[in-house]
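> There are structures below to look over.
Bear in mind that the values in this text are calculations on the coordinates, not laboratory data. In this text, all values refer to a predicted model and were calculated from it rather than measured experimentally. Cβ atoms are built from the backbone, for glycine too; each structure is taken alone.
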Structure P
Amino acid sequence: MTVVDDIDRRILRELRQDARISNAKLADVVGLSPSACLRRLRTLERNKVIRGYTAMIDEPGAEAVTVIIVQITLERQTEDSLLRFEAAVRRCPEVGECYLMSGMADYLLRVEVRDAAHYERIHTEQLSRMPGVARIHSNFSIRSVIRARAL
């Protein structure tokens, strides 16, 4: 397990705000020399604390995307059942996020599709066929209010 200290947390907070910040600026903000900052950054990457970088795209004229929040309840909550479901859901490219939950549903998924017909196909051909699925409850988003912000 990787130990993350206060300086690492400051680095991570700054990267959440701007992943393209220069190392010199990042070092200045967190109070390190550029070389010490870069060493810490590389260690965070090597230890998989930072798993990658991404660009959020919102280009005009891009294909519209509908977000569906899906609650999945499994027939059983054994370790084998959970592992089998998780392996199957990783193979579904439309699932952008998947969380093991406490409460009413076992899993919460964020699915991105073109339209309702596209989701119907995913629901019928993929989600409902995943191992151990007992119930699927789907909620279609109306619009995005807040999207990907710093934690």
Structure Q
Amino acid sequence: MKDLKEIKPYQHQVQYYETDQMGIAHHSNYIRWFEEARSYILTQIGMGYEKMEEMGIISPVLSVSAKYKTMTHYYDIVNVDLEVTKYNGIKLSIKYTISDSKTGEIRCVGTSDHCFLDREGKPMSLKRSYPEVDAILEQFNEKSSK
């Protein structure tokens, strides 16, 4: 696992196809950027979705929300920071902040909630079934709480 201090925010450059006729990023893309950032960070901490799925751990999205603050335009580069707001071994809640990489202006804030299931789709406790995965996510949770 990478030292958590080395993890950098996910960056995304807004593509032409992500914009509307006015060159403004369509609201649905922010949810995609949340997922891109979540996948990027989980991989950085050593628990990417590919690894979890190989282990038989599935982590579906239970809910997602976004509040749009300011517009993002074609070719802007945004940072997507995330922090774990709740983790108990069975469920995981994440807060996202999307900001302009040059100005720091907040573009969007949001949340997502996830659970952990086995291959049969039954809820699982990572604390009991995969204590090594639990330890990694717990460490990330503690880093976010500081």
Structure R
Amino acid sequence: MATAKMSVAELEAFLKREFPQAFGAGDIAIESADGTTCLLRQTYGERMLRPGGTVSGPTLMALADFAMYVVLLSAIGPVGLAVTTSLNINFLRKGLPGQDVLAAAKLLKLGKRLAVGEVTLLSGTSADPIAHVTSTYSIPNVG
């Protein structure tokens, strides 16, 4: 297991300061981050739903992208300008209303300039994923 460059408390402080539009509302919590994996929880809210009463695709994509950003920062430290270069999502089943959404992210490969990872999205306490995401991030040259 990799050693985390940022603790959960450090990640939260950094994100509140540098990325409040994604983290400042208080509806996303970082439950764990260890430099290789992280677990985020987005508290259920009516704004997450699309017509028909399912959690919307944009909600799931945004949470997955944010989870990749968090796991990457936990691995490399406070490099705010790391950006998504690709994101692929497979919707597997309906996310249920009234349930928090969990995002379990894992780095698969961490290089000097690119990081590749995957995110499993879960609805509430169900072990059955509602979506699976693969993503690549570009890491700026900070040296």
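> Work out which structure the value -0.71, -1.14 belongs to, where log10 I(q)/I(0) by the Debye sum over Cα atoms at q = 0.12, 0.20 Å⁻¹ was derived from one of P, Q, R. Intermediate results must be reported in sequence, preceding the final value.
Working: P: -0.71, -1.14; Q: -0.51, -1.19; R: -0.44, -1.19.
Of the structures listed, the value fits P.
> If you rank structures P, Q, R by distance in nm of label points 7 Å out along Cα→Cβ at positions 9 and 121, which sits at the top with the largest value? Don't jump to the answer; show the numbers that get you there.
On the way: P: 4.6; Q: 3.8; R: 3.2.
Ranking P, Q, R on distance in nm of label points 7 Å out along Cα→Cβ at positions 9 and 121, first place is P.
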